[in-house]
Structure I
Amino acid sequence: MSVTANAAASVDEFPGINPWNLIWVALSVLCLAVAINTPSLWPLTFIHIFAGVLWTGIDLFMGFVMGPIMRQVPPPARRAIACRLMPKMLFLMLTLAAITGTAGWYLAGRVGFLALSWPQFAWVAGALVIITILTIQGLGVLLPINLKVYFELRKPHPDGARIAKLMRFYVYGVGFQGVLQIAIIVIMARFGSGL
């Protein structure tokens, strides 16, 4: 078997982007819709906290734990991990970000945070600014970089220089996201202790 055939075979063993993941995305959105339309605050609060903890925890774990580990493993192992991880992260992180922000907006409206006056509303404005930046950066910067790296890694002969260049931007973006995630935790703690 030729080297090219071996490379193609190894690429074929990596999972592609599975559209069946849209089923659990749809179920998550359905749960959010039910929580928004339920008179009790508990389901909406639970979904907001649960999705927010997962989103923040995964973001921080990927940035500060997996990032340094990935830089230390050999390139073939790094390629194998990234090609299996990225298709899952694509659906997971987008869903968590959308659900956290949407649930937070509806929750803030129902508990009266959107009707606060200054200076208390500054905390709400801070949360809105941070979630907007996180979402725009996630969808507009990190997601396209992830997809470009993923599709490059799936090629029989990935361009290492292109991947390295993309990953430099990605590392800075993830670091900035980590700082914003910590800031949003500070704001959420303030909400929890009362404005």
Structure II
Amino acid sequence: MEQWINDYIRQQKSALDSIPASQVAALIEQVRIAYREDRQIFVFGNGGSAANASHFATDLGKGSSDKLPRRFRVISLNDNVSWMTALGNDYAYDQIFVRQMANYARPGDLVITMSVSGNSPNLIQAIAWGNEHQLETIALVGAKRGRLAELAKHVVVVDSEHYGRVEDAHMGICHMLCYAFMEKPSLAES
């Protein structure tokens, strides 16, 4: 068992080492622009990535915002279960994020999604819709890349196909996006 644990940790470190710092810095800049221009930030995913989306919205909306003169406008589209199930039931599951954004999104808003495979139809529909409506689109994906890596304007690829390791690395990236403002609040002023 200890060998398996050591191998898992080694492979997790490898996934973390594959995160390109320059691309994460570019994402921090997109979040900074959204803050400066008082844009809405939408975040969402499926399964573990949905949990990561909720966690990110909490950290940015509470933790990062506590350090700044005004609040980030951020929402996880995974968090209104009754709305998601109504949209999935009345339209189609691939519309659960698009239809929520249609109520709120404006050109220039920021869309962040996370997916290990990069091929979830509801995420693809949402990023395509975001592009069509002049939103800034970001996708965090795994080594499979998928269609999201082709569609999103900003992409960070974690070099692993293992769901747990990629989701952990994505949360690490989300924490960097939040802690950049918690630990360097002057970023929001520039």
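54 is what came out when percent of Cα pairs over 12 Å apart, for residues 98-137 alone was calculated for one structure; which of I, II is it?
It must be structure II, since only it matches.
Going by relative contact order in percent (Cα under 8 Å, 6 or more apart), which of structures I, II comes out largest?
The maximum falls on structure I.
Going by FRET efficiency 1/(1 + (r/R0)^6) of positions 18 and 42 (r between Cβ atoms, R0 = 25 Å, to 0.05), which of structures I, II comes out largest?
If we compare FRET efficiency 1/(1 + (r/R0)^6) of positions 18 and 42 (r between Cβ atoms, R0 = 25 Å, to 0.05) over I, II, the biggest value is for II.
Figure out for me which of the structures I, II the number -26500 belongs to, where helix-only ellipticity at 222 nm (-39500 (n - 2.57) for each DSSP H run of 4 or more, over all residues; to 500) was derived from the coordinates. If you can, show how the numbers build up before the last one.
Values: I: -26500; II: -16500.
The structure behind it is I.
One of I, II was used to compute mean projected area of the Cα convex hull in nm², and the answer was 11.1. Which one was it?
II
The numbers here are math on the coordinates, done by the rules we state, and not lab data. Bear in mind the structure is a predicted one, so any value in this text is a computation, not a measurement. Cβ atoms are built from the backbone, for glycine too; each structure is taken alone.
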